[in-house]
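Colleague: Take a look at the structures listed below.
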Structure 1
Amino acid sequence: MLDFRQQRGITLIGFAIVLAVVGFFAYVAMKLVPVYSENFGVKKSLRMLQSETGIDQKPIEEIRRELNVKFDTQYVDESSIPPQNIQLIKQNGSTKLRIFYDKRVPFAYNVDLLVHFDDSVDLSRGPTY
């Protein structure tokens, strides 16, 4: 039978361990949220570009210029996406725009987090809402 007069709860060491685990995941989130927020800007720029008429007929250099303008409005650092990582793929009568890049985030001392993104949109389909 249980004696309810005894104290119950977490010990100081247990609390410190829980606090360390929660702190670790909070630190990881603080490092990764800006990276994913930037990627949402890339995806939104792709959708904005897709909604333009005749975009699938333009050369890749012009598409890259228009995309860089959209990156500025979405707070995307275009230096993290090299121009060769923005590709125009034409096959089977459709035109796709593909953007792929890696983002390296310093984590702790000599440990970095590497996040890989690969997004594409079908330019020949027109806007999708």
Structure 2
Amino acid sequence: MGLDMYAYAASRAGQYQEFWETAEAAAGTNEFVSATVPRPREIMYWRKHPNLHGWFQQEWESEGNSGSFNGDELEITWDMLERLEYDVMAGDLPETRGFFFGDNADADYREQDLEFIRLARAELFMGLKVFYNSSW
């Protein structure tokens, strides 16, 4: 167990969950078939990057949400990416702790975080939506 974090592009909110609820694996392969919606495109995956998760949680809470922020989808906007880029560059992600979260990994993930921001901007530019989700 641990903090698994995902960013993906989709045409609408809820598409990620709907895909996984309706997809079936083809016999003998790792391919999914029979889903009622297209599979969202994964942009980035992080494993135990607690401070980035905490940053996204603050954004989620600023939208009026509350709770554990586990398995909750957050739509990422242009403005969020601007703020995130600034905070990553400044080393200013909020210290976040959790039983399954691991230790501060900001330095280890810095380049990957900046690559995520670049890729997310490209997806938004192309007209798709970008989402963050996590599981722990």
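Colleague: Distance in nm of label points 7 Å out along Cα→Cβ at positions 90 and 106 computed as 4.4: which structure among 1, 2?
Modeller: Values: 1: 4.4; 2: 1.1.
Source structure: 1.
Colleague: If you work out mean count of other Cβ atoms within 10 Å over residues 10-17 for 1, 2, which one comes out largest?
Modeller: Working: 1: 9.6; 2: 15.6.
For this comparison of mean count of other Cβ atoms within 10 Å over residues 10-17, the top structure is 2.
Colleague: Given a value of 1.4 for distance in nm of label points 7 Å out along Cα→Cβ at positions 82 and 114, point me to the structure among 1, 2 it was derived from.
Modeller: 1
Colleague: Of the structures labelled 1, 2, one was used to calculate FRET efficiency 1/(1 + (r/R0)^6) of positions 18 and 98 (r between Cβ atoms, R0 = 35 Å, to 0.05), giving 0.80. Name it. Show your work: numbers first, answer last.
Modeller: On the way: 1: 0.20; 2: 0.80.
The correct label is 2.
Colleague: Okay, moving on. Out of 1, 2, choose the structure whose coordinates give helix-only ellipticity at 222 nm (-39500 (n - 2.57) for each DSSP H run of 4 or more, over all residues; to 500) equal to -14500 when calculated.
Modeller: 1
Colleague: Here relative contact order in percent (Cα under 8 Å, 6 or more apart) has been calculated and equals 23, so which of 1, 2 was it run on?
Modeller: Structure of origin is 1.
Colleague: Out of 1, 2, which structure matches 1.29 when Rg/Rh (Cα atoms, Kirkwood Rh) is calculated?
Modeller: Computing Rg/Rh (Cα atoms, Kirkwood Rh) on every structure in 1, 2 gives 1.29 only for 1.
Rule-based calculations on the coordinates, nothing more; no lab input. Owing to the predicted nature of the structure, the values given are computational and were not obtained by experimental measurement. Cβ atoms are built from the backbone, for glycine too; each structure is taken alone.
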